[in-house]
Structure I
Amino acid sequence: MASTPEEWLPILAKRMDARAPRIAELRRYASGDAPVPEMGANTKASWAAFQRKARTNYAGLACQSLAGRIVPTGVSVGASQTNPAVVALRRIWRDNRLSIVFADAIRNMLSVRVGYLIAGVRDGEPIITSEPPEKVITAPDPTQPWRARAALRAWRDNDDEKDYAYVWVPGVRQRFQRSVKTDSGTIRGVVTGGWEPAGEAELYEGPVPVFAMENEDGVAEFEPHIDVIDRINLGKLQRLVVTAHQAFKARALKGLPDKDEEGNDIDWGKRLDFAPGALIDLPEEVDVWESEAVDIRPLLEGEKTDARDFAAVMRTPIDVFIPEGQNQSAAGAANAHKGEIQKAKDRINRVSAPMEGVLLACLRVKELETEETVQVTFESPEHISLTEKAAAAVAAKGAGKSQRWIDQHIWNMSPDEINREETDRATEQLQLMALTGAIGDGGTNA
């Protein structure tokens, strides 16, 4: 089994190259650049441009909708509010803008199977970055897949005309480099091959600081249903074709003579323009047939049916794809969101461990150890709108929950926001007591 960076580099590079085509395909679907339906090798540019109009970003919408229910809000360390570790982590959260970094990693996980978090050091301070699978790959621990036995990060610097890579193994990080071009002068298109160590290996404390956030079953959210997306885009293309032909009603001419009055052959293909407004001087014996308009409403209903099928298999609310689906009862809307809420809870459980692992790596950089549990907090996936949160807060208060619990689990406040809110409440109470006392004294004196 490989143990050094030099041994792991070719192994991880080969794995990255092997999965690259599928990752690129998923990225296209998630970014609204799905393959054009009915594309041929000899397709003209005008037809290809028309085909591109038939695509709808269903994959991206589904991922964005689910990501909207997986929102990290802060970090806690046990029940302490003054532990040096929690103070350090809150500063790390602020300085690294982890709300954005974690959100980027979550979107990568949903869209292209996996997202990565890397803990590093810059100017003596810990930094956390979100990395896509196009640049990073890990050799996962079989028992805890979010942990890595080894990791590779590879990138290209076009200005420097060099490729660079870092390889991590426990306690050691080695940098590698190579020329962008091969010995024959061609641009390298794969990660494998040509690497040489650049400088001495760096030592660090702890396990590999690269953490994988892998989606359920190792597939993107929409990956099992790509055929449904292709069917929707094909149906839309067929509808657009039928609609476009309505502007140019098809005509058929019967009884056209082969020769003119002078006995010359007639090239009717040049004389008859297939365009609106074309005026044709035809002999009396020629019959003109014109096609009837085609009813495209069944095609539109077919598109809606396909969208409903996709929403069903994705467990995504239909109003994400069909806005008119918003016109339903409150009970119906709640039932429509149940599937997505359950998915969001599962994905939160999957991303929590990698997020907490990367924060623990940052604590090691700060040389802080804690026996308390480091936990990333999330917005409740059930309560998204302000109305939902307010109703849930009232119900939780009636059930005997503390105000701090309500602030954290329903209003989704960060620990810093909760502390400020408690201070503001205490200030309001003091002001109210002072005001009430002043009014009472005034009444007595009077």
Structure II
Amino acid sequence: MTARTRATIARTCLAVAAGLTVAVCPAVVNPAAAEPVSVEPPLPFPIPPAPPYLDPDFYNPDPAKVAAAQPGEILSARQVNLANFWLIPLNVKAWQLSYRSTNTRGEAIPAVATVIVPHRPAPTGQRALLSFQMAEDSLSVNCAPSYTLQMGSLPNPLNPVIGAEFIEVQAMLQLGHAVVVPDHQGPNAAYAVGPLGGRITLDGIRAAENFAPAELPGSETKVGLWGYSGGAIPTAHAAELQPEYAPELNMVGTAAGGLMADIRDAIDYNNGTSTFGGAVLGGLFGVAREYPQVNQFIDRYMNPLGKAVRVVHEGQCVTLQFAAFPFVNIKGLFDYPGDPMRAPEMQPVLDELSLGRRGTPPSPLFIYESPFDEVMPINSVNRLYDTYCTDPNAQVYYTRDLLSEHGIAAVSGTASAAMWLSDRLNGVPAPAGCSNRDVWSQILDPGAIGTFANTIGQTLASALGMPV
């Protein structure tokens, strides 16, 4: 019995869940590491995985070990069993990687990602990799995808989005592509911090490429990015950061929907007017976890009601972030002489959180948005499109989905985004230049209904043990 198994039994002896035992992986050598990194076997049935706060050795390894590593270097690895909604096993090859990343201050931090490889062969000669960023939208590390996707994780009705988005991950697996799912909010669950999530995402791709059992072709791996809503935040920032932060990656395309292009606009748009104002407020609290100057501003100017609301938000998963405090007057929670989001000390951070300031990503972009999105203002995305397309080399395909809102567009755009990404990962070039369109619904795009139905059908078949 491994040390991890003994520790998990001790920590979770009262939990009741299920797991599957599969073969032990061989050791993997990280090219950037000084010593080989062994891969721990999955937990034996019926021991459930420990939530992140009870698993510090993996989620928060020795800071000295983290600091000594290079960005993307694997610190530890273990095989895991994945499931749809905690109990329905998924027949794939899957591992968790603990690796080194970097925060917005240039400091070394630990990060975790889940690497998933289908049994079916790659559609081309080499396996491609999609990095899928979940809409975690939470202020607790226990809401992270790495825990929620595991078989036997404790059911959490306040964290349903990850289970739903896992179907989109399986769409890409069914197309023959490998997928890496980073815990992009980092060790402090810094919700809505795109520059942090972008770095964690890019380092997760590096770790996956260096992980021998995944059998990816290293730096030649064609890489795509996909995320919606809270997952689009790190996705879009990763696309902008990649030329500077991870130029060696072979990035071939990015799909982002329900996109928050400018956090100032999002706060203005949701201030006292939206049922999703609580989610935007939770994002502000998440930003304060990464930027000390924002936390100091909140401590100084937020009134007692605002601080009480913050206590409720802390440590909660996505459902409470969205459902709690509809129509909240975000700016009214501050006792500040003027608009708190225009305070001089806030501007450097808000600038860093906004998209389009680092230039146009060099790889093609697929953006989809509802003009009636009640969370993200469409005008911000229109301006971002215009900003990107001032670059003569830009490749941006932008769709406005008319018969939708935030949640509906997430579903109606799934098949089109998956098909577009699969073409890029299969080596089909994206059209040159920029284009934008208005459609009644993307589900009416050629091939979209068939792709959507096939994804649902194969996901249901996988519940019966069919290999993906």
Structure III
Amino acid sequence: MTRIDTIAQRITSRALPAAMEDTCLAMPIHVLDTVGAWIAGRASCEGVQLQQLKDAGAKVPTVFDASLLDSIALAAATARLTEVDDMHMASCTTPGAVVILTALALAADVVSGPVGAIGAGRLAASIHAGYEVMTCLGEALSGPEILHHGIWPTLLLAPVTNAAVAAVLLGLDAERTANALAIALTASNGRPGGSASAGVAAGPGTSARWLLLGMAARTGCAAAFSAARGFSGDRTLLDGTSLAALHGIALPPHALEGFLRQGSAVQRTSIKPYCMAKHNIAAIYAFRQMLDQGIAHANLTRIRVKLPPAHARMVGHHDTETSRLSRITSCAYNIALAGVSPQHLLDIQRQEPVRSADMSRLANKVEVVADEQLQSLTPQAYPATVELFVGEEMVACKTVVDAWGDPKLPFDMAASRSKFRRLAEKSVDESVAAKVDTLCSGLFDSATAPRALWGVLADIDRAAKEQPESTAPQRFTGAAGTRVEPASRTTQV
């Protein structure tokens, strides 16, 4: 039996692990968080550009249409571009944007049929399987390490993850599930190009990073649909040297022994309180706590941030002009935001850097250094030590291992609702936000909730498409064809 066969058998087993109970408790929080990311992403400038790929230009055909697979591609790309979706640290993957939106789309449009009903257990099982596949394979392939060698773990694993999600929802048997996984793995790439800080390209134009992820998510569903119709794949891809030949990486001999057996992957996945690289969040959390104790950042002469070496290399730059992603990754820039303009910490637009004199002064005080002692805490945690100086005297120091939103300091539903409202407030009317909140919270209590939720998201999407062509989407009130004031180009939340 191949490793792919083993994974497929565990995914399709009727005896779901006890972790499913824990998963179901955390799932509504992650669903609301992911839907909030999609709503915010849909209203961003990059989100608008993604949606415009459905519109034919004068000489260029459409890239996407209104089909289910293309809707999944755009939904995953739109949620992921925000950099506020959830993240699993040990695998360095972001499963929610891929798994949850795919499961909702398939549950609403394929599985539920004309009556719009699907068993809550089946939907939950598909989300559980998706999180497990992405995070377990990501850990096995040393996701945090391969990221720094040009392989984006989420992009690499999006096809096989969505193949698992679709296989569960379609009710495929173990053999067809194995073929779905195999077909998807063959189509995996994982290399978006460019640096982790600047994105796919630092030159003119919009980065294709998120587009590539959406296409990978689409491929995984297509793999499952094809396997359901009798197509087969190479089920030895995770054995021997096949994976090494394709991607230059290999699975250790016992890498997948804990698959679907090590507790809920959903509960092991962090929720981001801010829009930035996860590698910065512990430092921001520590800095904010020290400011809240009465330290005035204007009096500081130096801020030293200690990070694990690989993290320091990724976020230790002061580049804020190259791209939106460079502003999301720069530790110095985000420390300055936390001190001078904290309302921008959840701003997903980041179209232009905040260029105030106070921002520049504070950012220039930040020095990011590598700390080998913190390395031992990774990849299960992304720690930081922040030291504050006045002159040569250190006036405060704080080490954070578990930041807010991490598994040991998790978001509850109240915190998730607060974040959701802030993400959605510039894009949809409060009544629409309340309806989405209710549907997400009760997603696994009602057989018709998945279709109802996907319907509301489709209405938001449809209303935005009916607007006059613009890169500044307008606010959706819930009434078809009704629009109110335009959202500002910078969503200050």
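The numbers here are math on the coordinates, done by the rules we state, and not lab data. Just so it is clear, the structure is predicted and the values come from calculations on it, not from any experiment.
When semi-axes √(5λ) of the Cα gyration tensor in Å is calculated, the result is 56, 38, 17; to which of the structures I, II, III does this value belong? Considering all the candidates, the number was obtained from I.
Which one of I, II, III has percent of Cα pairs over 17 Å apart, for residues 173-300 alone, as calculated from the coordinates, equal to 61?
Only structure II yields this read-out.
Across the set I, II, III, Rg/Rh (Cα atoms, Kirkwood Rh), for residues 45-228 alone reaches its highest value in structure I.
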